[in-house]
Structure I
Amino acid sequence: MGIGIVTKEDFTALATEKLPAPCISIYLPTHSSGVEVNERHDLIVFKNLLQEANRELISKGMPSHKVEALLKPATALLGDESFWSNLSEGLVVFVADGFFKTFTLPQPVKQEVHVNAAFHLSPLVSFVGSTEYFYLLVFSKNAAAFYKGDAFGLWPMHISGLPQGMNDVIHFEEKSARKLFRGGGTATPGSGASFHGHGSGLADDREYIIQYLTEIDQTLHTEVLANERAPLVLAAVEYMVGAYRQVSSYDYIAEQAIIGNYDHENAGSLFQRVRKIIAPYFKERSKRALDNYYNQLATPRTSSMPDRIIPASFYKQISDLFVEKDAHIWGSFDAHSNKLVVHPERQQHDECLINFAVVNTLSNGGDVYVLDTEQMPKKAVIAAVMRY
């Protein structure tokens, strides 16, 4: 089975996997704590969605014993208590003949079931389509931790040689020595220690702080940041933040910092604090793409017409695709005859053509932006910038 966080590689594999129809996609919002977990709310919702998939498969003419066999791996989840006790904010389950995968999602998704010839993947675009990321440095006199984050989460990074507090750089019993000792680096062959020539006569605590912060900055520059342009958010007490800005060689430190001591804060709690600071940065990419769309609005390179965009996605003609969150266009596209059929309401053998356009655009190297209704160009549910 394998529960995990969906990646761009997972998305590509799901989009290109050649599986026999039907392919079942089940999305539901879930809970990581609270009364919903205690009362098995998510399990009950999933059971209802499985029953919905069962009914749809039978309505499509599949014998009940084959439906039971197809859904067996998903049905087995209902008895896995540890599975339902270790979820995040969302869950997606993919089922086909000989194929079963589950993925946790870092944000809630719309509850829905899709039974089609291919998996329904467009709700995943928000999680795999963004390339933006940032860094967070949490530090104090006694500790330092470095994280990498994106729009959905924050993950600790192990940085070789990153000082873990001032005492890791400066042994106070050796303050006056010309060479100061820090374990864990490399000095003379076989010594197993690094020696830092800070000099004697350091006047006060502030000079030791500057020395300590300089080493953090130099270590991060060497190990991670030398060729980066991603924002770096600082989390420390105010005077330490100011001191770090003075010594740092990194040009992309965020203007706003998280002020306070967060030595013992977990990644989830830190993410809730940093997401407010970093939110405008994640909107920049879609803003640039939308500006490009509007700048070319009077040219043939833009469209908000499904009958042009959906075939264009198949023929690798789309550079930027904009789709309304949770929207659907039902119908079919026959590539052999280049025939597109769109229905106002879903019919039995229809597929979601927005999903079709999303998968094709990403597979062909284009970018996809999932937007709220009010952000969509020309109040359309789908819009695109063409390559030519």
Structure II
Amino acid sequence: MTVTTPRGFRSAGIAVGLKSTGKPDLALVVNDGPERASAVVFTSNRAQANPILWSRRVAQNGAARAVILNSGGANCFTGAFGYETTRLTAEAVAAALGEADAERILVCSTGLIGAGDRAFRDRIVDNVPALADALADDDTTAPAAILTTDTVEKTAAHESPDGWRIGAMAKGAGMLAPGLATMLVVITTDALLGDAVLDRALRRATAVSFDRLDSDGCMSTNDQVTLLASGASGATPDEDVFAEALAGVCDSLAAQLQADAEGASHDIDIEVRGAASEADAVEVGRSVARNNLFKAAIFGNDPNWGRVLAAIGTTGAAFDPYAVDVSFNGVRLCHAGGPDRPVEECDLAPRRTRVEIELFAGKHAATVRTNDLTHDYVHENSAYSS
């Protein structure tokens, strides 16, 4: 199950020397039709990599034909030279596919910010023909070629009883924060849908999945989620049905990203209930997800509910902090802003951790995903550039 699960797509992943390990580092996903529709969501970081600047132009100009992705270098803050690298990459892909317009080719990069010199350019552009030659409709090599500090490939798929499919691949293991989390995602479908429907469905899906993954509060410069539709199934699903299926695929990928977060020993789901609005629920959940004292406590297997209350008290959400309940892994440790069950009754040894916050301020709810703060996370990110 990957981006070639839906009909009408080919992909490939090869090694071109961008990674010092010699592992695959260049991938291509191509929509062979018969139709071509697309939607793209980008990072909300104002500091944006050259591939994002290029891909924004592509997204404005109409349906994309293909997306090329490299790991091993972000091509961000590399100036006019870096933007030219992106353009030349798109032109090389267009030429290899017989596509007249290079602005039908999306480009994605991931890796160290500032990386993207002449050798970087040559290794990508010179190897595009070989990458195109490797394209296959049963490919399984592309997901590995987009990984950086990831330890596992991340893929998902959905098959409708009505005959249409969704397939996806993703990368991401650190700098996971809203504005997509730090990720590159390619989603494909053989449903027969237009650009506008795809755009609405993608934004609905990312809003409740990737945008609620907040592993470490750090937002990337290179995030991009791409959705391509081939129409090869001939089936046109109801928009809400398709959007729900797409959200499920995105949620699966978000959970996989959370589970592979750099150095993490706990995967924490923070469920906020009884909020006056969904926005309030997200704000409260995110305040806990970004609280280093809370995250450090979870690393130490300490269900410190006082740190939860302190974190949510910094928000502008509507609630009475002296009416709040807090539970860890099903054990209510705080009731009405005070102690409830003994903390000894709560076991935080399992990696999966669930924190439930009841605000008693309304009927809305939301879940924000995060991870604990560990020695391994600090070590890995202190040594990343080397």
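Name the one structure among I, II that mean count of other Cβ atoms within 10 Å over residues 45-52 of 21.6 was derived from. Only structure II yields this read-out. Given a value of 0.25 for FRET efficiency 1/(1 + (r/R0)^6) of positions 101 and 373 (r between Cβ atoms, R0 = 25 Å, to 0.05), point me to the structure among I, II it was derived from. Structure of origin is I.
In this comparison of I, II, the computed figure 1.07 for Rg/Rh (Cα atoms, Kirkwood Rh), for residues 245-284 alone is attributed to II.
Computing mean count of other Cβ atoms within 10 Å over residues 37-44 gives 15.2 for which of I, II? Traced to structure I. A value of 21.6, 68 for Rg and Dmax of the Cα atoms in Å, calculated from one of I, II, originates in structure II.
Out of I, II, which structure matches 14 when relative contact order in percent (Cα under 8 Å, 6 or more apart) is calculated? The correct label is I.
Here the criterion is FRET efficiency 1/(1 + (r/R0)^6) of positions 269 and 325 (r between Cβ atoms, R0 = 30 Å, to 0.05), and among I, II the highest value is seen for II.
Given a value of 6, 17, 26, 27, 19, 5 for P(r) over Cα pairs in 5 Å bins from 0, in percent, for residues 77-116 alone, point me to the structure among I, II it was derived from. Source structure for this number: I.
Taking 32, 13, 13 as the value of Cα extents along the principal axes in Å, for residues 277-316 alone derived from one of the structures shown (I, II), identify that structure.
Attributed to the structure labelled II.
Taken together, the values in this text are just the output of simple stated rules run on the coordinates, not laboratory data. The structure displayed is predicted, hence computed values, not measured ones. Cβ atoms are built from the backbone, for glycine too; each structure is taken alone.
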